[in-house]
1. Of structures P, Q, which gives 68, 48, 39 when Cα extents along the principal axes in Å, for residues 35-362 alone is computed from the coordinates?
2. Of structures P, Q, which gives 25.9 when mean count of other Cβ atoms within 10 Å over residues 43-50 is computed from the coordinates?
3. One of P, Q was used to calculate percent of Cα pairs over 26 Å apart, for residues 235-458 alone, giving 36; which?
4. Using the calculated result 2.2 for distance in nm of label points 7 Å out along Cα→Cβ at positions 227 and 467, pick out the matching structure from P, Q.
5. A value of 26.9 was derived for mean count of other Cβ atoms within 10 Å over residues 3-10; which structure in P, Q was it taken from?
6. Given a computed value of 0.55 for FRET efficiency 1/(1 + (r/R0)^6) of positions 147 and 579 (r between Cβ atoms, R0 = 41 Å, to 0.05), which structure among P, Q does it belong to?
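What follows draws every value from the coordinates through simple rules; no lab data is involved. Keep in mind that what you see is a predicted model, and the values were worked out from it rather than measured. Cβ atoms are built from the backbone, for glycine too; each structure is taken alone.
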Structure P
Amino acid sequence: MCGIVGAVAERDVVSILMEGLRRLEYRGYDSAGLVALDREHGLGRRRAVGKVAALAERLEDEPLTGHVGIAHTRWATHGAPSEANAHPHICEGRVAVVHNGIIENHAELRRQQEVDGYRFTSQTDTEVIAHQVHRHLAVCNDLAEAVRRTTADLEGAYALGVVSADEPGRLVAARRGSPLVIGVGIGEHFIASDVAALLPVTRRFVYLEEGDLADITREAYRLFDVEGQGVSRPEQESSLTPGAVERGNYRHFMLKEIFEQPRAVADTLEGRLAGGRVLEEAFGYGAAEVLDGVREVQILACGTSYHAGMVARYWLEAVAGVPCSVEVANEFRYRRPVVRPDTLVVTISQSGETADTLAALRDIKARVGSRALAICNVPESSLVRESELVLMTRAGPEIGVASTKAFTTQLTALLLLTLALARRNGLPAEREAEYVAALEELPRRIERALELNDAIDALAADFADKHHSLFLGRGPLYPVAMEGALKLKEISYIHAEAYPAGELKHGPLALVDGEMPVIAIAPNDDLLEKLKSNLQEVRARGGRLVVFADTAAGMDDGEGVRTFPLEHSHELIAPVVYTVPLQLLAYHVAVIKGTDVDQPRNLAKSVTVE
């Protein structure tokens, strides 16, 4: 949700900042801007509406240089996308600020600052930060202290990068509720909201913790906690390489990430299965003791991660015999749910910085003290640091806004949790071994599903003129249908809804006609015959069916029916396998419609605001 990059160095930093913005563009692409600071000319700023390429064109016409700089790519919250609302924001030509997050008391601060004579040039909440730093700087005459005093005035979430024309060799950063890292170089230092932005210049990082402030120069950095006390945080070397976030030979990141799923799922499983058993040490130190005391599971997540939790509810109750509740985190946090102390709270997030999921976790820990497990893809994230148990998905960087491999690796991780809890509830060893064998087969089953790519590509042309579609599934395939509908609407802008197939006759059947594609998921399971009856209801109303069916399901092409066969998979892993063709369908339809697949309108990758 917006991207920050900053640098202080002996060399000109503008090219570093621009490369960082390109690597962060998945976090926001409504507008972009950059401030460069040199001792002779002070603060120079360039901003542009649209993607980072628009800012690059602006810089070609109006170049900037500087040894200190901050830059930002924006996903609009307060104020429409415009040059005036683009970051960085400058106060009185002296202080420049970039900001991720939302300042909840901005209106109050704005009124106060207007009384003090400050003039506003944007609609953003961020501009009050620049004015507040300037205001404090006039009193204390020290940039780090001015930023510290400013953060004490702010209510809400922020990651900040601040520079001042009066201190041209200094960069100050702070975070609360939004991620921020320091990149450690030799005679130069950097900040960013994601390590991916800085991989071309460093592999050494310091992750700021909640409330931290960093005072950064070319030679060194100093860290202070929320109380203003000096602290140290460990330097960590990233295992990522610059090439890990490159598109390679694929047309889009999304397609690359779809095809990375066999490897990603294999990485999720690696070292966590042995001898026909799930190795519960994979969940962290003391996991056995925690899992022994679990009587219920509460899953909290948003978006695609919520759909993963919905699938897991079927597994946890049917296989493990554990009652499970699943709730959208941004609803859960605003009511007073009953959660027992013997409940395992499972939070799911690709980034580990999803604001609503984090807030819900903090709330439930404060009220109930339940044990928490994070299923996440980013080991240094806030969600991971604040959870007792952690299961990393190991999906690798996911750049496409529409999540693909994050979802399938989350499902894989949730299967590991299911089997670990099932063993405690009496799952026979031979049955666990059967399930583990199915998990070990999962990467190959996904590879076989990817072989449908060309056939699905050919099908996509039938969706070019469509405006609505229905997705149907039963049992644990219903949430998979929900995820398929989400993918199609996210990147093709076709309105898509998902229903349990048995719900058709309770309303949605009224929508079905020859112009409404109906996409169905038909594994060879106990609900197959009931699903076939539901699909006959569609055909009787002239609906056009696209069916992804198990080869043993006995379903073939016919009038108004197009069938795509998938090799038989164990019913436990079927939800993961059947996700893949739905991802391919959404991708190829979006390509046919000419939308921006990797950066769909109005969306951003990591939602770090409420």
Structure Q
Amino acid sequence: MPGFERFDSLVAMFFTRAAEKGDAPFLWSKQDGAWTPISWNEAARRVAAFAKALRAEGLNPGDRVVLVSENRPDWCIADLGIMAAGCVTVPTYTTNTERDHAHILENSGARAAIVSNAKLAQTLLPAVVRSTACELVIPMEPLGQSSVRCVGFDAMCSGPADVGEARSAAAAFKRSDLACLIYTSGTGGAPRGVRQHHGAILLNVEGCIDIIAADFGTSEEVFLSFLPLSHAYEHSGGQFLPIGLGGQIYYAEGLEKLTANIEEVRPTIMVVVPRLFELIRARLIKAVEKQGGLGLKLLNKAIALGTGPVRLADRPAKLAIDLLLKPKVSKRFGGRVKALVSGGAPLNPEVGNFFAALGVTVLQGYGQTEAGPVISCNRPAAGIDSSTVGPPMKHVTVKIAEDGEILVQGELVMAGYWRNEAETARVLKDGWLYTGDIGHLDAAGRLVITDRKKDIIINDKGDNVAPQRIEGMLTLQPEIAQAVVSGDRRPYIVGLIVPDPEWMAEWAAENEKPKDLDTLKADPAFHRALMASVDKVNGGLSVIEKVRRILIADEPFSIENEQMTPSLKARRHAIRQVYGERLDALYKN
């Protein structure tokens, strides 16, 4: 693909690609057990029809429309249709509670809400009834009787449509126009609406295409979408990047079927979060260890060799790894993946190096919803170092403040928070976005993230400790699924540990103990086994970083119990509310 064109809106980009691709497949989903496509032409027709129907229902340019749905073709069509009508999409998570929906509906002033099914409507509809502005619900599937006015999504998409007229209308949109309000769940406090304009996302798309074209070339790209589209990372990287590339998007059937979907779809690019890499790494190691023999020797040798120069004596082993091991690993990702792009949370360098040694290209990126969201990304041609998140994207400027905070400037920076001038003034100063992250630029101009500014632990002696590094090392242990450490203004670090469920079941069977966590967490022998795993990590930590005592969690951290964000980052304030007193008690004995 030649240089990426300059578009004035996301809608203009979509209609341009639809005109180029015509009847080629665009959006894929499983229907009656078979992958079924919607063509670019058909998608454009539905987008135009939906936009026209929204205007017929009385929605005006600038009006906000909430979108609550799992990933599916209708999500993309609804999003583009809202924008084509000149309205503003307000994506929300399918895991939101009634209280979450009520806050977003009221704060955004949304006049309409789209919901995919009756199950998701159970939490949305009561919030709609109480809202002061929302007067229309658009269900993708029948809801049955409802106390609010409903108009079916399919009916709106099947009405009269003029794609040429819709494309002409899009020509009036500007890059500075508001495209969407994305509410950041954050790790604390009420969600804030990030005002993402068309230009912010378009700049992200251009920067990502620049990397793909330079390092891999662009062909018929195939994406598998499974991260929530309500998150800025998937919204920009898993929806608008494929549109910019003229690629195809397959919608996964769910996390439980993700492995099978990867093998069926054989994506060329996937947008993922670090937790997925950690799980796949653990499963790969476990599978190879069970087989033993040559496979285990090759795996250990591949990790030992890494990606550096190969000595003459190691060339036979390297040839065996390339012929026997790497194809099997590649097959797990479908066999034709060019790159897996990791973002949303920090990727442990050891995990990145593991996959690199096995021939899987992992591009770790860094960003925030407030910046489109991609700020930087690794580039293979420049040499991937898993301890960095790569150089800043094209047309993005990064500088480091005196206290180490990362500052960002460029069209990708949000216009501010919706109806929140105080928070806007706090993070936007003199044209710079104050990210709240701490880091530095290395000698090659690559960004290195060390921690969240507000998450840094300062012990009772004034020493700074970065918790994410310790937590990343702990969760690489096969016995530990999740970990959060604390110790602010305390003499040492303590850890909250979630045991790995498979290891826990195996340990219980070997020691003839009950397999339930409630019983095991009170068992001294089980506690000692977990502490032994922690001590392995302590061997590689400095004196001030060592985890001296641990508490076993009552249950895994999850989105459902509000202890994790949808991008799978720990919500420290929520975890502290549950475990604070017990963690404090670890210092009293």
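1. Numbers: P: 68, 48, 39; Q: 74, 40, 34.
For Cα extents along the principal axes in Å, for residues 35-362 alone, the value 68, 48, 39 is produced by structure P.
2. Values: P: 19.5; Q: 25.9.
Derived from Q, not from the others.
3. On the way: P: 36; Q: 45.
Value 36 for percent of Cα pairs over 26 Å apart, for residues 235-458 alone corresponds to P out of P, Q.
4. Details: P: 6.2; Q: 2.2.
That value comes from structure Q.
5. Numbers: P: 26.9; Q: 18.1.
Label of the source structure: P.
6. On the way: P: 0.35; Q: 0.55.
It was calculated from structure Q.
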